[in-house]
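Any read-out appearing in this document is the output of simple, stated calculations on the displayed coordinates, not a laboratory observation. The structure presented is a predicted model; accordingly, all values stated were derived computationally and were not measured. Cβ atoms are built from the backbone, for glycine too; each structure is taken alone.
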Structure I
Amino acid sequence: MDVLEALRAEAGVVAVVGAGGKKTTLYALAGHAAHEKNRRVVVTATVRIPPFDQRVAQVLLTDEPAAALEGTTTWPVGVVPGWDGTDRYGGYDPAVVDRLAATWGADLVLVKADGARTREFKAPGDREPRLPRNVDTVLPIASVRAVGSPLSANHVHRPERVAAITGCDRGDPIRPVDVARVLASERGGLKGVPDGTTVVPLLNKVDDGDLRAVAEEIATELLERAPSVERVVLARMIADDPVVEIVEA
């Protein structure tokens, strides 16, 4: 299946949260939508974000994104308020993204809505995620490669919060059920999601048959724990054809 269709990311405001492939997912969706579907795509953030990669055709630094996008003809476009330090851009207040989506004619607005410090798995902090109020789809992401790793800061962002959700102790090996519990939790992957928003969990880095079996176990458990979730996508987002499998309730 087409990755945009699989992730319910064909149009509107789509936010990525979690760990294990947020930026890869943002750029894969942006490139596919802009270059293969000829859609007007904006990539932005409500948190700090590293410099955009080459799949973003141009970058605009502005406090008024809707006005700055007027006359744009080359897509996708990265839009951020400016540099935050020397190596990352800052993010907008979520209300700015809401206004952007409401007042300017982008087909798809892709939003990085939390951070993970390059870890494979996480649970959100007190001030995360920073979701726009009118977000259409939220994609909570986890890497299946987290399974088997110890619950520690080397592999997990905010391991103490994962421990609180799962009941595991620090240092315990992460199990498929632990990933499912976090993604299905109101303190985890579902945290702060507005009513009526579509949620499609993404299990990333499904690179071989063994990892696919692990991902299928996570997906089955997740769907049992989260009645509001209708599908889980198994993927290898670095691939040209990233969708490995769709598991549905």
Structure II
Amino acid sequence: MGNELKRVPAIDKCFTILELLAQSKDALGISEISAKLGLNKSTVFNICHTLVDLNVLENQRDDKFAFGSRFYLLANVTGKRSTLIQTVHPYMEMINEKTRLSVFLGLRSDRKTLLIDKVDSSNGIRVSSEIGIQMPSLAGAGIKAMLSLLSDEEIDKILGKTELKKYTPQSILDKTVYKREVLEVRTNGVAFDREEYFEGMVAFAIPVKASGSGTQAAIWVVGLTQQVPDSSVPELTDLLRSISEEIKQRLL
């Protein structure tokens, strides 16, 4: 005698919540989700916070929920890409074609960066990482770009919980200096990593605000120092600024 299917109501409710968030342009709170779906608030609370623990959702400001880093990673792995990846990937290919450098897309997950998409350089010498890898706390240009999307108070809170590490002789260890570099991204539009994470490597990054949520993302371009001479920096930063503006308009 075969096993009789016993549908799990909690899973049905979980996917109903995920579908609602997918259809919403904004992050939603417990009361909003409960009212829209006719579910008990305690049920919504428990499901949402379980999904937060799994990094499928993120608890944004004012206790509103939006998709988290694990959701984007799973969407990429299955090939059914999220709107963010679908929108950004062609621009990553454009950057790769024009610069012949490796291009990455990542999300901030607490104080770390989760890599969710990439376009590898076609050069014989190339810099690459695997999708799904987590970069260390406050390392690289990408995290500077993501932090620039936060308020000054939120940046201070993150810096207060984290010690800056010395990865190379060029690593920034002074939190005041590090914050200044993050804030400069708001003005300049581009974050820089000048051999701060790996010796012999430079990186440029632009912030990407995921549509309808408080999720912070960034595109960063990485190359060896000999691949990015000083003379190429103005042209590269101009390219990234223009692409950043195009992506912003697409994700509105």
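Numbers for the structure displayed
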{"read-out": "Entry that produces 22 once relative contact order in percent (Cα under 8 Å, 6 or more apart) is calculated, selected from I, II", "value": "I"}
{"read-out": "Value 1.0, calculated as distance in nm of label points 7 Å out along Cα→Cβ at positions 92 and 116, assigned to which of I, II", "value": "II"}
{"read-out": "Comparison of I, II by Cα Rg over 2.2 N^0.38 Å, for residues 12-139 alone - largest value held by", "value": "II"}
{"read-out": "helix-only ellipticity at 222 nm (-39500 (n - 2.57) for each DSSP H run of 4 or more, over all residues; to 500) from the coordinates reads -7000; which among I, II", "value": "I"}
{"read-out": "With log10 I(q)/I(0) by the Debye sum over Cα atoms at q = 0.08, 0.11, 0.15 Å⁻¹ derived as -0.28, -0.53, -0.98, matching label from I, II", "value": "I"}
{"read-out": "Winner on mean count of other Cβ atoms within 10 Å over residues 4-11 once structures I, II are ranked, highest first", "value": "I"}
